[in-house]
Each structure stands twice: as structure tokens, then as C-alpha cells.
Structure P
């Protein structure tokens, strides 16, 4: 629901907050460290971050926001996530009162307010939460159809796709914060003409443009989460790059699905945009084609169909080692929208917990590759180059079928709509480094 924190007229006294991804209407949460210091919870505003615990210690929050602010005196967001939406909303309102350009707190406590600010340039951003479990979905019907048609031209979508959100359990231990290097993975693969598989560095390394969903308040083991209340269990959204070794994946995925082709690295953006901040950018759920089945009753909600989508613009940029050396601008590989997903955020979480699976604060769900109908909106190189048969031509004369060592992939996301202030997710970055020899 929209409230006073979304007003387009709000402005902040913090420099740089009138443009870019982090105006006062956004206030995403993350975890930072300065030098070798202790990790601390922060909120992004303009070119700075607010050390929430420092602001609490300075007495800058009212009583109704102190429970959530105290949960920020931790090295990760899990305690804050566990509180649920009401305390988080109270903290968000208090932060707006602190940071708005007509803030009475600033007038009375200028030194304390300024001391809680840290320049973003001096901070190292870390993983936002301690992720106990990570699940990756397959929620784009365009992505599923494209990939399926490469391997099953006559039957690209399997019979269950439009009935059940498809996903697999990923590896939480190999989630890495944005900016971490991504060593080229080793793996077993087999060419179609070869008699036997071989083991070595992947030659078909790919990215996947995805949106991450951080679980807030969890549920008890054996207790489902109803579709009408699913978003009460969602803390916020982030950007995810699910790096994939396509040659390894093609050989190993039958019959149990992704394994080593996916769990060598998954990059996560540092800032988590809360569901409350996203309220002005809600959209209808994906319009299913005529003849498609309606969601089963446990996944059906009139409210979710009306406003379960989130209108996030997404883009993928590529910088090769040669481009970086020449100072070239990043090349945009694709641009898409999160509204193209077949299943909503609420449906993904509801289905995950429908068998009684206990979700815990800080658990991460990823949407799966975000792809649209147009070629330019395909969210991975497997689709964009059609399995390598249509290589990308870069402005400097290079071409790419799949990623090469030294390539950097940059994912960006933002929301904008008439009558609302544009907000962003920042970036999710990763540079491919050479494969590491075994020990």
C-alpha cells in the first residue's frame, strides 16, 4: 500500500539524493564495512549510506521504530527480516523523517545526523543476509519456451510448466556479493559427436538475468503460506546473476536437473529494495494466453492477479577485457521487464511452502532468467546467441557466443512511472577469471 513515504514531493538533505537509484523514496537495506571494521546494516540514500545502529545510538528514532532499528545492530539483515512488515514500515517512516530536507531532527541534531552518514565510496558492500537456503525458479515462459525449443523443437514446454512453478534447490554456500570474481568452472561435458565425455574448463559460460526475493518472516515446518498473505513474508527484492556452464548443464541435467553447472557462483546485488518501496510500481500479473490453464486454487488470488506483478526494468551490460583497456562504454546486451514473468512473487513463495517447507528469514528465491518476447529482451547468452549460432557483434569488432575470461557482466534494475519518483536497485557485477587448477 502507498503511504506518505512515497510522495513524489519528498526531497532529502543528503547530497546526490535527487537523482540516481537511491532517492528518499527508496531507502534499500544492505550491509557494509569500512576497512577491516565490523559489518553493519545500512540504508542507501544518494551517494551515502546511513549507519542505522549509529543513528539509533544517537537517539534519532522514535519509540515505534526502535525495535526494527535495534535489529539492525547486527552484521546481517536476518534479524530485521524476521520482524515482518509492520516494524520495518515504522523504521522506514522514521528514516524518511530523519532524511527529508525539512527534517526537524536535522535542525536539532545536525552533528548526530551527519555522523550517521558514511560516504558510499568508502564502504565495502557485503552479502545482505546470511542465506540459509537458496532456490532458483524457472518463472519466465519466454525463457522456458526458447530453451525448450533448442532441445525439443516439437515440444518446447513440458506438460507441467503452466500448472506448477518449476524450481530447484541451489547452493547457498556459493552465493557471492556483487563485484566478486567468478572463476571459470571446471566440469564434465560431452560434444554430440564425441564417444565419451571430457573434463575441463567450461567453454560455454553464461550469465542469467534474474530478480532475487528475500524471505522476511518465516513459517513453521509443516505450515503452508497462503497466497493472500504471501507478501507479508517477503522482505524485498534484489538483482541476481545465476552464472551457468551451458556445456556442463546440457550433459548433466537429465534426469534430476541443474547441479554443478549452476552451483559454482551466483552473484547477488548489495541493496535490497523493500516491498513497501515498490508499492508505486505494482502491476497486474502476467496475462496468460487464451487456452492456458488458470492457476490452481492455492495459487489463485484476485488481488495477486490485479497487482502481483512488479514493473522493474532490467538490463544486462557487457565489458570485455579489451573494452576495459580502451576505456569503452559497456555494451548493452539485453533489456527486459520483470512484468514478463509467468508466475508472481507471491505464487513462487506460496508454492515453495505449500508442502509445509519452512521458509526462514534471509532465505533467497531467484526468479529464473527474465526474458521477454523480443530478441533484445532475452536474459542470457544461450538465448541471445541462440546456443552460440548467432554470435553478438560488439562495437569494438569483437564477437561473443559465450563469455570469455576477463569479461565483466553488469546487471541493473530500476522502476519508473508517471507520478512516482524513479528508484533503482544499483548494480550486480562480476568478472570472469581463468579456471583454477585442482589441488
Structure Q
């Protein structure tokens, strides 16, 4: 099991205007998948712009343990020589995913579709996260859970299916992780695997399946859902992957610029996949001055540069249907809402209760600690903004959650008394350059 080093508290002080251009690290979701599809292909896959955070590197280490040869050739540049679909090796040691929920769940799908057995584990935070939602469909395909902690949690010993059965599976919640695990297991099935979603989740797995030569079809289902059909046992061919900038990471400097008076920044190359831009939609509804520049395609994904200027925000009602397109951005949206005029209601946030922490409770506690009027109403979060700087001055418990840590550091940059967090160490899991990049814009930390 991963250990966690001694906590490293950090404070963000009220800063002057943020100015400059920056490119945030590569998208975490695509980075995980780039390693995995490199493993499953026969030949060499070249990756550019990979997010070199701990979460992604844990996935790379797991791919290496399953038979891939992986080499770093420069900053963000990697080569993966794959073992090939159906030819994975049984790992000799536990696959330790640290804090990586995405990596662990996707890799369960990979293992579940192969005749190998692997033990999955991680840090204290990952051990709290529910895995039955992944294991249930894998067991329908023939995989067996030989060992699991209480409630279907890590550590888990998973025995994959020698010949995974093709299934039609309806996901119980909108989750790209569940969908992806089923599709990854279905790759080694002799038939057709179908996943049906009542609400569409992010579609990076489907796009990368097609990019590597699989036959996959995604079509509308119902009012807001998708039906994804995958033909099993394709010959996956190596294909270069250019990883666009991560919208979930870009969210932090975007909101920092919006709430810090006099700020103007440009975010370069942000992914504009419509299933990932829920926060951008919401901020524009709140009155944010965000202008899209130079829209283009990079690595199969739409990207654009964004010019962001400090703005007077107003409270809005965020529909539950938007959650799949911004599930990781609610903590930083709550910070933006605390500076807005009026009430912002974020609806249907039950999924936040099973993230790296109970994010719903952690966000509310952090807001209260810094003088913000907020409430949890069922699965809704209500934030009543003051129309100006938050009071600040509080110490926020991060619960080993990188997004809680970064969100409240952003709050501190524009609060009257700054904000402190109890530990910055886990920020490295998704955004290892957060502090220096923000400092380059004028953010002050101590």
C-alpha cells in the first residue's frame, strides 16, 4: 500500500492582478488511456504532452508490469512498446495505484478481459473508493473477484476471464470509468460488447479505441444518453497520441483570473470536447469574460486558447444533467460561486461523495471555514456569494484530495485574509506544476 509523507501545509495570500500566458499539463484522462492503449497495441506508440503526475505514472508502471516496454524520451514525451491484446503478462507484484481512481478502474477492465490475476491497491484515499460498480459488470463477463476489502474496496485480487463474454450493460450512473472498464474488457471478447448510458459521460475511450483501429460505434440513446457498440478482438495498431491541455487543470487558473481583480490571462490549447466543458458553460452563464481564440484540432480533440479577464459573477442554477461534463470541477466552481452575487445551486452531486474524498462535505466545510454562507440540501450544494472577496483566513482540511487543495488555494489568492490548506503534497497527482505556473502569473504562496 502507498504511504503518505508528512503533511506540507501551504497558504495562498491575497495577490495582485494575475497576468500572462500558460499551458496547463496534458489531460489526465487521455494520458491514462494513452499508456493503456500503448500496452494493448503491437508495436511502438509515441505520446506527446503526457501529464507526468503521480496518478498517470502509476498507470504507466502498471502497464510495464503487464508487459509493456515504456521509455521517457523528453518532457512529456514517451514511447510505449505494447505487449498486444491477449498477450499480457501476469504482474509479479501488487499494482499500486496510489491515489489514481481512474487508472485503477480502467486497469481492472484490462485485467478483467485477460486470463491473468492481479492485485490492486493504493493509498488510504483510494482504499475508501467503491469498486463494486466496476467489478459487477466484469464478473458478468467472466472475471472473478478472489479477494476484496469490505464493501468491494481495495485491496482487490482480480482474476480475469480467459474468454470474456460479450454483454450488453446499462451503467447505473453516468461514469466514464465504468463504461471504459467494460469496453476495455470487451476488447478481448470474441463478440460484440454494448454499453448503454442514460446520460452521456466523457467519450475519450471511444475516441481512442477508434484512433487505435478498433471498430466502435456511438449513437444517441434516449434524451441524453449514448449506446456504444464495440467489436471484440480487433487488431490494435500503434498510433501517435498528442495529449491536449487538461480542462480540469485549466479550471484553477481560469477561476483565479476571474475572481482576482485586474487579471487577464490566456490559457493555451485547452481541450474543448463538449463532454468536458460544463464548467466553461456555467462560468459564461455567471457572466465570466472568457473569449475563445484559435479553435483547432490536435490529437483528434478540439482545442482552443482562452482569454480570461476578471469578472463580476452572478449566481446561477446548475442543472444535474451537466454533472458528467464537469464532475471534477465542482470544488473550484464553488469557489467562484463564493465571489458571485446571489445564490448558486449545484444540483445532483451524489457522485462527489465517492471521489478522492467526500468532496461535497469537504467543499462545504472549506467554504464555512472561510466565512462563506453555504448549505448541503440532499445532493445539492448551495453557495450564497457576497458579490466580492470572500473573508478567508481559514485552514482547509484537504482529505488527501488534490482538487480540494488547489480550489482553496485559488480562493486564497482573492480572499481578504488568504486561505491555508493542511497539505499540498497530493497536488502532484494531477498538476505537479500548479504552484510554479500560478506563481508565474503573480500568485503568492507561503
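What follows is calculated from the coordinates using simple rules that are stated; it is not laboratory data. Since we're looking at a predicted model, the values are computed, not measured. Cβ atoms are built from the backbone, for glycine too; each structure is taken alone.
Remarks
- Source structure (of P, Q) for Cα Rg over 2.2 N^0.38 Å, for residues 150-229 alone, computed value 1.62: P
- Among P, Q, structure where distance in nm of label points 7 Å out along Cα→Cβ at positions 174 and 326 as derived comes to 3.3: P
- Computed 66 for percent of Cα pairs over 16 Å apart, for residues 62-141 alone - originating structure among P, Q: P
- Each of P, Q could give helix-only ellipticity at 222 nm (-39500 (n - 2.57) for each DSSP H run of 4 or more, over all residues; to 500), but the derived value -5000 comes from P.
- At a computed 0.65 (FRET efficiency 1/(1 + (r/R0)^6) of positions 278 and 414 (r between Cβ atoms, R0 = 25 Å, to 0.05)), which of P, Q: Q
- For 1.9 (distance in nm of label points 7 Å out along Cα→Cβ at positions 94 and 110, calculated) the corresponding structure among P, Q: Q
- Among candidates P, Q, the computation of Kirkwood radius over Cα pairs in Å, for residues 190-237 alone that gave 15.3 used structure P.
- Sorting P, Q by mean count of other Cβ atoms within 10 Å over residues 366-373 from high to low puts P first, with the largest value.
- Structures P, Q were shown, and distance in nm of label points 7 Å out along Cα→Cβ at positions 358 and 406 at 2.5 was computed from Q.
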